[in-house]
Every structure is written in structure tokens, then in C-alpha cells.
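What follows is a group of structures, each given as C-alpha cells.
Every number in this text was worked out from the coordinates using simple rules, so none of it is lab data. Not measured: the values here are computed from a predicted model. Cβ atoms are built from the backbone, for glycine too; each structure is taken alone.
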Structure I
Amino acid sequence: MKIGILTYHSVYNFGANLQALSTVGYLRNNGFEPLIINWIPLDLEASYDHNIPTIQADAHKSFVQKYLPCTTICRDEREIVEVIERYNIKGIIIGSDVVLQHYTILSRIHLGRKGMKIKPKPKSDVMFPNPFWGSFIPYLKEKIPVVIMSASSQNTEFKFIHGSLRNKMNLFLKQFQSITVRDVWTRNMVKHISHGSINSNITPDPVFAYNQNVIEQLTKEEILKKFKLQEKYLLFSFSDTKVVSKEWLITFQTLAEINNLQCVALTMPEGLNFDPPFNTTIEVPLCPKEWYALIKYSSGYIGEKMHPIVIALHNVVPFFSFDLYGIVKFKFIVDDKSSKIFDILSQAEFLENRVSILRNSAKRPTPEYVLSQLNNFDFEKCRTFSNNQLGEYNKMMKAITNSLK
């Protein structure tokens, strides 16, 4: 049976690529034929081509071509329908990732230096309606089951969704065979839109099952040799020089050396945008599989982004999160509950290994504190959480595949 997957598979983002590969792996390992529905909106494609170095963009394209079984490219709902019919796809999984987004005009108002401003209208992939919301379903000649899996709605201020828009969204949600979400925020959003009629289960990101689903992985020996790493190394990844000062990093490096730990700067797709004082840096181009393995075999990860934290939890690796997610109002007010890292670490009971860096006045933890959190990491608690996530993931996927048959 051919099952289509509609997600952020091709964006120049390590975590998005890996979650797509994990879903493909699960379906293959369980006797299905997965096909990525290759929907790439033109405006999203242009945005990534503008912001990511060409050499790294090519690494992501190579990954997709080598590891993900994709259909021909689709630019809109009609082309998605043509692909579904041409490839004889009999069921569709939408997700995981931030596939349930929408930004109303009220939610785009923010306080700038010169007063109130309205942010520009976002790209088509984050505005309702779009294929992630099932906008293609009414055009299908043959009705097939479609589910939403571990969806997120990062930064969507759903309380501004009301009236006719809310009712239309509710009708779209009723098209799906089932809906599971990745976090409490998205569950509350779905519940709000559906007037309380849909209370979705919270289910894991597919990367929590990566080691089970993806058979061919790089070994630690291969990673240490290729990147000239010591047996014990710590990874640092920050989006700019404002997150922590160079003095902070130098102090941390001194403390790490006392503990026989090598400090290594790890790139994101945009490149190394902070100024590490370390002797070892890992820069673009980098394959998503290498990025995963670097975190998996490390002695600790310190930095931003969500999927490094998921990888660390999955592989029982110490971490400290400088959380840049969440809804910010008037520069100082941050709703932590809208952060996907806050949600995951609440579930895992590791909030002491996180600090929000969105508030202008947010205090940074000292290097001594961060290192102590790594040194005193509760491996057993993490291992228990990781195993529970894998169990919940398998339970979810069994229910989904049963519903698609």
C-alpha cells in the first residue's frame, strides 16, 4: 500500500529532513510504500534559497534526492491531487512539524521603536488554507483517508481566530480521519477551533524514533575521524553573537578543559553566526545525517533550536537549551507555553536545563551553572522518558497505519 507523506521534507533544515526520513523508515520497515508528496510552494522555496548558503542548500537537496522517495514537484492543491492519483496513493499522513499555522492581522501587530506596526503577511505555507490544512481534499475524485500526525502550531495566537474564519477552519479539521499534536499549545488550538469537539492526543516527534526507524547510521568512529574530534566533546550552536558573549564562551572553554571536554562549534544551515573561540568548528556543508550523529555521540549540547534537544533526549545526551521559541508581546512579555522546547522539557521534567532568551531583560545563566547541569545530568530520568516516547510513537503509528488501510 502506498502512503503519501506531506510535511516540510525539502526545506533547508536539519530537523525537518530527519523527521521526514524517520517517518519514511517506519513505513518501509512495516511493509508500506512511503512516498513524499513533493509540495514546495514557490515563495517558501525562494525564501530558503535567499537565506541559506548555496553550498549548504545543495547538501539538503542531495539528502532529499538520496534518502527520501519523492513524487514530482507540486506547487498547488490541483497538482497535489494529480500526484496522488498518478502514483495511486491510498492514504496520506500530514506532518510531523509546524503544519497547523495561521497568523491573523491582530497577531501580526507588534510594538516597534516607532510605535505599533503590522508584520508583513507570512508565506503561503503558514497561512490558512493550504495543503497542510487539507485544502486539496475536496478535489480528490476518490476519497482516501488523511490523518494529521504530531502537528505543531508554533507561535500561532489562536485566540485571535474566531467568527467565520474559525468555523471554516473547523470544517477543514473535520475532513481528517484523526489528528494528533506534538504539544499542549496545538492541542488547545485544535480544541478552540473545533469548539471543543476535537481533543487531540499529544504524540512524539518522529525523531524520537529515529534510531529504530533509520537502520543505516554513521558510527562514532566515523564521526570522530571525519571531524577530528576527541572522545568527549561538547557542541555549541547559537544564532548570533548576542546569545552569549565571547567572554562567556572563553570561561566555559576553560572550565571544560579542566573536565577533559573539547568545545566544538556546530553550524546550523545558515552557517556559523556566532564567534566561537574554540579550536574546532564544524561548518557548512553538513549532511543532516552527520548533524544527527554529531549530537548523538557528543558529551553534551548547548544551544538553541528544538531538534537538537529532541536528539539529545532520544540518545540520553546531556543538554542545556537557550530557548528562542514562544510568542513575544511588547518585547518583554513571553508566553513560555507557546514554546515547543518548553513543552517537551515540561513533559521530560528537564525545565532546569532551559532558559528563555526571548525577553530583552533575560538573564543568561553562568558558564559554571550550565556546565554543572551537564555534569549532574539525570541519565536515568532521560532514558525513561526516551523509552516512553518511543513506546508512544509506536502506539501512534500503529493506530495511524490501521486507520489508513
Structure II
Amino acid sequence: MLRQKILFIITKGNWGGAQRYVYDLATHLPKKIFEVVVAIGEGSLLSNRLVAAGIRTISLPNLGRDVEIMGDLKSFFTLWRLFRDEKPNIIHLNSSKAGALGALASRIYNLTAKNYALKARVIFTAHGWSFNEDRSRLARFAIAFLHWLTILLAHQTIVVAAAPRRQMVHWPLANRRMVVIKNGVSKINFLDRPNARLSLLGEEIATTRGSTWWLGTISELHHNKGLEYLIRAVKILLDTGRCQGDALTVVIIGEGEARPSLEKLIQELKLGQQIILLGRKDNAAQYLKAFDVFTLTSITEAFPYAILEAGVASLPVVASGVGGIPEMVRSMDSGILVKPRQPSEIAAALEFLLAHPAKTSQLGKCLHARVTKKFSTAHMVKETIAVYNNDHASKS
């Protein structure tokens, strides 16, 4: 039996949720059934991990997140030539830019294929919608329209949570073209608390802060992640006097374009002794047990891996109730949900957890049970294979 060739396309090669999704699928698909190739735009982190796992990768140097007419035109023709050369059975597009350009290029490739056997099945995974970001009303409509066209051009669109699906379901012909397959997570080899703290901050700092209350997050330093609201919440928490500055450590693991503005805010609020921007860490999830509480105060999300990983670590979570987060975290049952952009609500939630350690522990245990039962990588892969084989249509 000939293996099916799957060609994944993704806009950026950094390490975020979409990249983690592509990596998990590429490395977990049965090798006897599928041949996997991954084509990647700017960035090298994803490519390095895939190569180490024995997956062939292709560089797409002109493919970037920002709109650039000439670069995008080059990327379109590059994708069309790539499809012609690789002759994949399945083209799996990820992220907005790769989705739009790839869906159009793949349809033209299919139209020009010399015989039916060369035609590819086109799958698009929406890891969230770009129109949820801070933009003008006109820009949000234009982006939504492009997302809709991508859905129409793809044979099937995978949406990683029910909430983002509801945002597009009323567009003409979109309903039956979308299916929800939620992200999944596998077993994680955690460091225990002392070693995780030691590895993150070094012996001298970890020792002096060893008895403090640790808040932590793993997040790209980007405006969409709402880290400024977490920082302001920490200031409120300290100003109330419910938590002393020398009893609190806030660790933010991640890197990104918002670092200068976050550093400036931390300095202005005089929180340099409490908040540590650690930068990017390889295999960051292994350090999660260093934290007492995990936070994700994003403005927009789809179905973030970070909370799934925190759940595996049995951490209580304070998170914005946006996108698909309420589908994994039930407020006051497996975490606390807050409104986005509301530092006072974040501070109140943290204050509650600080004052109720038994409830805090219970929330972490409940999230662990929920995540490990409902959101596995194995289930995600199984459901995705059904989409590849066009067996999911009757279930959607």
C-alpha cells in the first residue's frame, strides 16, 4: 500500500501554538501510512525540531505574517510550484497567510493537474481568527472576508475550538465546511519544584525566592497575550497589602516584540524585584511545577496549549475567558476565568487563590482530571486522520 504524502504549510517557523500543532501531527502520524513534509516560512525553531525528529522540511523564505504585495505574490507562485513538484495527496495549511495563499494556489494546482490522481485534498486549520485582534472595523471585516474565502477554497477547515467556529458559522456555505477538533497534549516529563526553580533562576535567586508565592506563564511577548494586564494586576495585588513584595515571584517565559514595552512598564511600576522576563526556554513546559499558579491573560485565544500543559501539571489557572478557553477551564471548578483587559479582576482572582490554598489545590486537580481525560494528542491525531480520509463530514 502506497503511503499518502501530506504537505504541511505554515507561515512562521517560531515556536507557538500553531507550530506545536504542526509538530505534534507531523511526528505522531503513522509512518506506515503517511509520508510527511513540512514547508515553513520565516523562523527556524520549528524546522530544527522537525529535522531532529527525522521530518523533511522545506524553507519558504518569502512567506511572512505581514502583508507585503510583492513578497506575497512570490510566495503564491512558490507554493504553486511546490505543489507541482511534491505532488502531495493532502495539503494541510496552517495560519492565516499560509491558509489564504495556499488555498488559492492549491485550487489552481488541482485545476491544472493532468489527471484526477494528482489532485490534492486541501485542509486548512484555523488556529484563531486574525479579526479578533485590535484593528479597525474595516480591517476586521476585510480579514474575516479573506478567512471566509479560505474556508470556501479548502475542502475542509479544522477549527480548534467551538467558540471560533461560531464566529464564522453564519457566513454563506461555511457551516458544513468546518469541523471542530480540539488541540491535545501528551505526557510531559516535568522537573520537580526545587529543580524547576533552580533551573529557571539559578541557585542564588531560587534559594532567596524559594518560599515565595510563584506566579508563572509561558507566552509569546505579544500584545495579544495581555501581559501588560497581568503586570498591572501584580501592582494592584501589592498595593492592597494582601501580598508583600518580598513574598511574590512572577516568572514570564517567552520572547517577542513586546519585550521593550513590557520592560518599560515593569520599571515604571517599580516591579523589577517581583517580575522576571526570562526569555525563551527550550521545552518550557518541563518547568511548570515551579509555579503555584499559572496565568494566561490574553486578549484573544483559540485553544491554547499552555493551559493544557498547566492542567497536566495540576496547576490552578487564572485565564481570560476568551475564545476556546472556557471550553477547557470552568470558572471556580477547574480554574478562574476573568474578563480580558481587566487588571482588577486578575488581581481579585489571584488574591482569592492566595487566601484559599485548599481551593487553589482543588482547582489544579480538577483541571488535571479534565485535561488528561478529554484533550489528548492521540485523539487529536485520530480525528485529523478522519478529516484527511474525508470520514469526518458525517460527524461535523
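Calculated for structures I, II, distance in nm of label points 7 Å out along Cα→Cβ at positions 71 and 263 is largest in I. Out of I, II, choose the structure whose coordinates give FRET efficiency 1/(1 + (r/R0)^6) of positions 47 and 247 (r between Cβ atoms, R0 = 41 Å, to 0.05) equal to 0.45 when calculated. Working through the options, I get structure II.
Out of I, II, which structure matches 0.35 when FRET efficiency 1/(1 + (r/R0)^6) of positions 183 and 279 (r between Cβ atoms, R0 = 35 Å, to 0.05) is calculated? Computed on structure I.
Highest-scoring entry among I, II, by distance in nm of label points 7 Å out along Cα→Cβ at positions 335 and 367, is I. Here distance in nm of label points 7 Å out along Cα→Cβ at positions 95 and 375 was derived from just one of the structures I, II, and that gives 2.2; the source is II.
A value of 1.70 was computed for Cα Rg over 2.2 N^0.38 Å, for residues 167-270 alone; which of I, II is the source structure? So the calculation was done on I.
Among candidates I, II, the computation of Cα extents along the principal axes in Å, for residues 79-198 alone that gave 61, 38, 24 used structure II.
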